[in-house]
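Quick heads-up: structures coming right below.
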Structure I
């Protein structure tokens with residue numbers, strides 16, 4: 001089954017919706033910011049709010065490659081990434097009261113009612129993605145769950161979205177992506193997919209998205225006749 005989405009003279013037949021996780025599934029970006037700033041301080045440098053905004057949605061390898069060079073860090077890139085992921089995993093392992101963003105579950109149910117496949121494609125490491133979805137009790141909604149460590153190039157490269165389409169055995173043009181970051185939107189468009197920008201408290205530049213909403217209930221589809 002499929003649904004039709006239309007915006008700005010673009011009309012697409014949709015068989016699958018691909019969700020980013022952080023910022024889309026749940027409002028986790030403030031927590032990530034806190035974890036990252038503590039780690040930056042441990043390493044002896046600070047990152048301004050403006051600079052950090054550019055890291056949102058970006059693959060972790062790209063972020064640390066940039067920071068390692070800028071701050072002349074002697075620790076290897078792989079060690080920085082591993083330690084960062086360890087800190088994030090430990091933090092989320094200890095949190096009990098995670099909640100999804102408003103109206104997400106009804107949106108899932110609306111899509112599932114029409115036979116639309118759901119996939120999650122995050123820049124975050126797969127092990128962290130899995131524990132967050134488990135705590136939210138929403139893992140069963142997704143046909144596939146992909147983490148940033150499963151592709152060579154992180155967002156804004158299109159790799160993770162193209163891999164999602166490949167796993168679902170669908171053309172990219174029949175997939176819709178929901179993203180909350182500039183990097184994520186760019187990745188979706190580079191993959192040739194319709195992109196809905198989800199506007200949250202992070203106030204990212206979503207101008208390249210085909211449609212921008214601040215509530216899942218505002219994403220309207222037409223049933224195919």
Structure II
């Protein structure tokens with residue numbers, strides 16, 4: 001079985017090497033590590049290549065766009081995603097994959113709040129996440145605790161049945177909505193840590209866009 005790990009990056013030279021070193025290359029699986037880089041101006045790409053990752057430069061902007069590019073390039077049976085800033089536990093990849101397989105699941109989303117480290121998320125960010133998660137539950141009936149988590153483990157074959165329209169930050173909530181509607185899914189608590197490097201998320205602007213997206217997705221006639 002082959003595992004594809006996809007990590008979107010933008011100027012993550014401070015952390016990307018550490019993240020890649022933490023991924024356990026369990027010999028029972030074949031591994032493919034894909035970095036989708038948003039045209040970094042630092043040494044992110046060079047460090048990733050030195051660590052054996054495949055690097056794709058995606059100059060089109062957007063969180064969702066980066067993942068769509070990564071999904072198109074992935075050849076693994078299982079896809080694992082995470083950020084390149086060391087907030088997510090890359091060392092738990094094999095454990096999460098085995099949880100998916102052992103429980104015959106199609107999609108696992110990693111829930112950050114239960115095991116969050118002190119200082120990992122601002123109060124404003126926490127409140128925004130709670131509002132978006134509550135809205136996702138209310139509008140779509142998705143029983144989920146963390147709609148904005150960026151660490152997922154899923155079977156690549158389900159992608160053909162997911163209608164993924166967002167190229168931006170709402171992609172994170174959209175992929176969960178689509179997966180929960182159609183497949184066997186579960187949330188698993190993971191440790192969430194303070195990021196290394198520059199914070200790129202605009203809490204209010206991105207949060208508002210995510211909220212508007214939820215209503216558009218819910219009430220769109222397309």
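A short reminder: the numbers here are calculations on the coordinates, not readings from a lab. What you see is a predicted model, and the numbers here were worked out from it, not measured in a lab. Cβ atoms are built from the backbone, for glycine too; each structure is taken alone.
One table, with the values for the structure above:
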quantity: For 60, 35, 30 (Cα extents along the principal axes in Å, calculated) the corresponding structure among I, II; calculated: I
quantity: Top of I, II by FRET efficiency 1/(1 + (r/R0)^6) of positions 34 and 138 (r between Cβ atoms, R0 = 41 Å, to 0.05), largest first; calculated: I
quantity: Label whose coordinates, when mean count of other Cβ atoms within 10 Å over residues 66-73 is calculated, return 19.4 (choices I, II); calculated: II
quantity: Among I, II, structure where mean count of other Cβ atoms within 10 Å over residues 58-65 as derived comes to 16.2; calculated: II
quantity: Identity of the structure behind 5.7 (criterion: mean projected area of the Cα convex hull in nm², for residues 74-145 alone, calculated), options I, II; calculated: I
quantity: Per distance in nm of label points 7 Å out along Cα→Cβ at positions 162 and 194, the highest-valued of structures I, II; calculated: II
